[in-house]
Structure formats: structure tokens, C-alpha cells
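The structures considered in this document are given below.
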Structure P
Amino acid sequence: MTRIQKGFMRAGIALLSLEILITTTGCIYMQLPQFGKKPTGQRLERIKQSPNYRDGRFQNLSPTTTVSEGYTFTGVMYDYLFRKKQDVKPDHTIPVVETDLQNLPAEDVLVWFGHSSYLLQVDGKKILVDPVLCGYASPVSWTTKAFAGTDVYKLEDLPAVDILLITHDHYDHLDYETMKGLKDKVGMVICGLGVGAHLEHWGFPANRIIEKDWWEKVAISGNMNIHLTPARHFSGRGLKRDQTLWTSFVVETASKKIFLGGDSGYDSHFAAIGKKFGGFDIAILENGQYNVAWQQIHTLPEELVQAAQDLNAKRILPVHSSKFDLGGHPWYEPLEMASKYAAEANLPLATPMIGELVLLNDSSQVFTPWWQGIK
């Protein structure tokens, strides 16, 4: 063997060793607890019985792509990481209201924590939705950090929670650190099929986790039912997607119907849900982190009012904004656009500050445009 051949052989061995090292390191890293656990055993067998699980993954009601036609994944990622964007984070601290969550008024209220995390108090039940209270929306603490001033509510501020609702397993909706701290404060968890695998892995007792499919319901004590309803999105915390079910929820009582939209692109399911339930007192809808490059999986501002009208909602509360930059648009744009389109449609819109009480029995409650003047 010549010296050149030996050199090529050494280089090949070095490259192979590097590849093995990177692959091994990646596999070890993905075993960290924050990545959760994939469904196995009886849980996986139950998933396979779902009409929404086909060809080895959950699927939307309509054909859906995560990247819009005319765009590529690499192009979208390049734009997100390197394209200069304007006002994606506020230059000043966002104003908040520090409500005493341990001593809420007796009436039906909602407290928004920014992005898609909020606490509902309905018929005396405390319902916590998609709480991310760690200060970042990522498996690691040094990226996707909360905007200045928004990370004011901590686990210790929360009261005992009767019901925890998880719409899907993305990091900005299901947070490992928050879940670790919550497992002893929650009466029951309701989530889509497969999501319970993460929660069990993190210490939640199996007998407190209820996993359901779209159009199934959970009867709560008294006159309350919680229904799982479709959404148009996707799921996954690692390389393999769509192994757990994403969902929206309907909270139904004798006097009230509330729609909790989770993450969803616009589609016919909004009208189907509105028809089945006969309308809603309030619809809590995603409005933020949108982009035309992924418009099938996130609602665009101009689609927000149409979704609410399809639902026959009397009032909208837009969420999924004001805490994290995941979409590349100006941080205030979702609220500006929602206000514009709701006013044009004469549809009441609730735009609370983080922590401000939303009175669920008062659709005439007035909110200030608190985001204006903050850049």
C-alpha cells in the first residue's frame, strides 16, 4: 500500500469515527428526559385502533403539509435563522398584571400567562391549559427565551389544579420542567392519544392520565363535560413526528361552552365543531407564530375571524403570542391584526395583559390596547 493510499485510509477511518461519535452522542442526547417517551405497549395498540392513525402516524382530516407549496424546509429554516427580521422581540418590558391565583374571585374567570398557557376557573373547577412556566420554549434553556417581563408566573403561584389539559406535545405547549413541578398539584390530566407516555415517563401516575381521540369526551363531576375535537397541526418532540395526537378541546357546562383551539391551521373542522356544539360563549384561538410558509398548520390573522364565525363564537380570545418568537413576525402584529379584523366583523375580542382577569360572564369587558407604543 502506498503512502497516499494509507493517507486516504486514515482519513476515511477518521471520518467514520467522527460520524459514529456524532451519531452516538445524538442518540444519548435524545434519551434525556425532556424529550419524553414514545408510546409503546397497550398505549400504542390503542393508538393503532384510531381512525386518525394511518400509515404509522396520526393524520389530519384534510391533506396537510408542514411547509407550504413553493417553499422548502431548508429555505424556511435558513430564513428563520439568518434572515433579518424586524420587531420580533419587544425592546421594552411587556406590562403584566400580577393576579393572586390562590385567591381568585368565585365567578368564572380566565388568567392568561402569555403564549398558549392559561388558567380557567369554570363552575368552581380550576383547569390549567398548556402551561409553560420555565421561561423558555425549548428542550434547552438557552434558546427560545420568554420576552422580558413575561415570565412572572411560577409553579408556586398556581393553586391546586383540578384538570390539566394538554393540546399537543410541542415544547411551547408541553414543558418538562413545568410538568415535573405540577405532577403533585394536579387532580387529572386530559390529553390526546399517546401524550400520556411523556407524562408517565415524567412521574405522573397512570391512573390520573386520560387519553382520548377526537370526538370523545370525559365526563367531569356535576354538569361538566370536556370533549376532544379536531385540530389541523402535527406533533413530536424528536425526529419522528405524529406519534401522538394533537387536539382542541370543548369545555361544556350547563350554562357555558368554551372552545380551546390549541394549535391549528384553518380548515373545515371549525365549522364541524360549531355545528355539533351549536356555538360557543368564547373561543380561545391561536393567533401568532404564523407564517405563509407554514400556513396549513397555523391560523393566519385574516383567518382568525372566519374560524370564530365557523365556530359560531360570541367572543374571541387570541393566544399564542406575546411571549416567544417562533414565527418571525413583529411580536405585536397578531394583536394588531386580530383587533382590526374583529372590529371589521363586529365580533367582541378579549386582549388581556398577561395576568389580567378575563371575566367569562361579561362579553362587554373592555381591554386596553396595551401592546401599542411598545416596540
Structure Q
Amino acid sequence: MAAAAATSDAIAATADDVIPSDRLIDGEYPLYAARGEGAYVWDVDGNRYLDFILAYGTIILGHAHRAVDDAAISEIRQGFALSMLRPAQQQLTRRLTEVIPHAETALLVKTGSDATSSAVRLSRAFTGRDVVVRWGYNGWHDWAAIRSPGVPRTVAEQVTTFGYNDLSSLEEVLHRFSGRVACILMMPFETTLPEPGFLQGVRELADRHGALLVLDEIRSGFRLGLGGAQEAFGVRADLVTVGKAMANGYAVSAVAGRGDILRELANVHISSTFFANSLDMAASLATIDVLATTPALARVEALGTRLQQGLRDVIARTGLPARVVGAPQMPFLQFDDTALAQQRKRLFYTWTVREGLLLHPNHHWYVSAALSDADLDHTLAVADRAAQHAVAAGEEPA
């Protein structure tokens, strides 16, 4: 059981004046990481954890993957910020067009928000329209966070949303902003999967109203499969944004898709000092090569499927007030909304982190190819004990 916390507590005591929030689990000591390898991370007190947060999905092959890190180290030794293009940029762009369905070219950027914001600007430039219809979490920039303090109210006039798995709500929005919608930008799913025909219906409505369809696959890209949601669900997007798992933790993302849209880059200003740095591109090329030549993605799906079924069995045995949701590669436990269920949720996550599992309480989890069958057995055993404690306990443990 992970318990020792002296060093974490000491760091936290000196960080309070510079770090506004540093707790992963309410009521638990902050976790400061020392290192990671494979499916595990170790904190500064030497406690080991099985990692199902995986840097919010950027890790797909496991921490400190040798082939990926060797590619990055080689690039470092050659110099990766050389004021000019490096071969890795052209190579990665071409590789993306080979594995992403319908992609004719790609723009390489750094973060998920870079990619989605670039897709929005390109869509507006290409269509000559201003309104964005969005769904899901699409980043932190103003257009994607219109309810956040600090975002001008005028931004909200050009951005709206719709109900997932609800084509009628999307159609109503498209009629309300008739002739003004540049793009429908959406995650293909979050914790709820698309109903049969839903994504195809979105595609049809986009075509009918002259809007582009942008699939935000920052989370799902290179995790569902090399072809992402387009391949998995049989839908065609005009643009796709990818990131996170495409470089196993290194910072690179992309907008890929139709060449005529991406050629608007000649007229649109999208720029950053760090976009041309080749370190992360080399890591991405190595990551994609491993994903394409090994059964890593099939293993992630199989492990996730087994994890989900095991959690369903735990719920059935213990009466934990939760249900298993999401894709196998990105599973989650969704607790009921009652006060009692939310208390059980806090208890469950307190017990799991104390027993060495990193499971996020408010964000879906991720599965890596480095997870072993024994790791999964251990995970389910801990989840079973945590569920029993959560259901039986009358208050949070001291």
C-alpha cells in the first residue's frame, strides 16, 4: 500500500505560495512524481503506483519507452531548434497522411488547444463564416471556454453547442445560424459512445448546411486505432485534430485533412516559436512506428475490455453505486448523483490511491500497452477492496 508521504508533504509546504492547487484526490497528500517506467510511476517518497491517468492520455506505450526516447535523444544530440525545417517535419506530415483516413496534408503544432484553434481559424477562413458549433472538451482558448471568467461575452455570440447523440438539437442550431456556421467541431465521444448513425447524421447535416466537420481526436487519436474515430465509426471528417498519444508524452499535435482547406495556411496567420522544433516530431515518428508494427493498440483494447468487465463484476458483487462507461481504451466509473453515492466515490478513490492505483475521479482513465495481465489482476483486486470499503464505511477513513 502506498502510504509514506514525508517528502510530498515537505514539498507541498513550500509550494503553497506558488502552486494554487496540487491535490489529485481530495483529502490526500499531493503526489509529486519522481520517475516513471512502463505502467508505473513512483512518487518522491518511493511509493509505486499503477498509472491509469497516463499524463491525461499522452502515454500510450508506457513511460520511458526505449524506442521513443532513443529517437528523441538522437534528435537532441543533433540539435532540434535550428531555425529551419528539419526532415522530421516532412516525414511526420507524410506519415500522418498515410495513417489518418482522408488526410491529404497536415499542420504540425504543439498542444491540443493549438490544433483545435488552428482548425477553427482555418474553417472560418475557408468558408468565410464566423460561427462555430462545438461539442465536448476542445481546449482552453476563448472560443472553447466561453463560460470561463476572463472570456469576453462577445466571443459567445459566435460559438454554440448541441446535445450529444441528439441530431435534432444540432439541426435546430444549424437553422438558427443558417448560412453562418463555419464548422461543427466535436469530440467523437467522451464517456458516452455514439449511437448507431449519429456521427453519420452529423456529417449529413454539415453537408446540408455548408459547414465543415472537424473531429477533435486529441484524446481518441492513436488510441482507438491508427485510423481513429473515422475508421472505428465509419465517418468522414474534413479536418481531424490529433495529439496526446501520437508522441507518447512528447508535445506535438496536428490538424490533418483536406488539402484545399489546409492550403488556407498561405493566407491565415498560425505561428509559434516552438512549432518547428523537431524533438517531439522524432518522438512521434517512433511512436507511430511502434503502433503500426506491433500489437500495442490491440493489446490496449483487450486490456481495457477486460478492465471494464472486471469493474462491472466488482459493482455487481459490492453494490458500488456506479456504472462502467466509455470506450475500453478510455474507461471510467460514473457514480450516481446522490449525496451517498458521491460519498462512496470519495471513499473509493481514497482507498485506490492509498493502495497504489492512479485513477482520476473526474476524468476518464487511460490504458497503456505496458500494462501486464498481472497488473490488471492487481488493479481489479484493489478496486474490489476499495468498493467494499466504500460501501461499508460510514465515513471517510482517517
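Every read-out reported here was derived from the displayed coordinates using simple, explicitly stated rules and does not represent laboratory data. For clarity, every value in this text was computed on a predicted model and none was experimentally measured. Cβ atoms are built from the backbone, for glycine too; each structure is taken alone.
Brief remarks follow.
- Each of P, Q could give helix-only ellipticity at 222 nm (-39500 (n - 2.57) for each DSSP H run of 4 or more, over all residues; to 500), but the derived value -7500 comes from P.
- For 54 (percent of Cα pairs over 27 Å apart, calculated) the corresponding structure among P, Q: Q
- Comparison of P, Q - label where distance in nm of label points 7 Å out along Cα→Cβ at positions 34 and 82 is highest: Q
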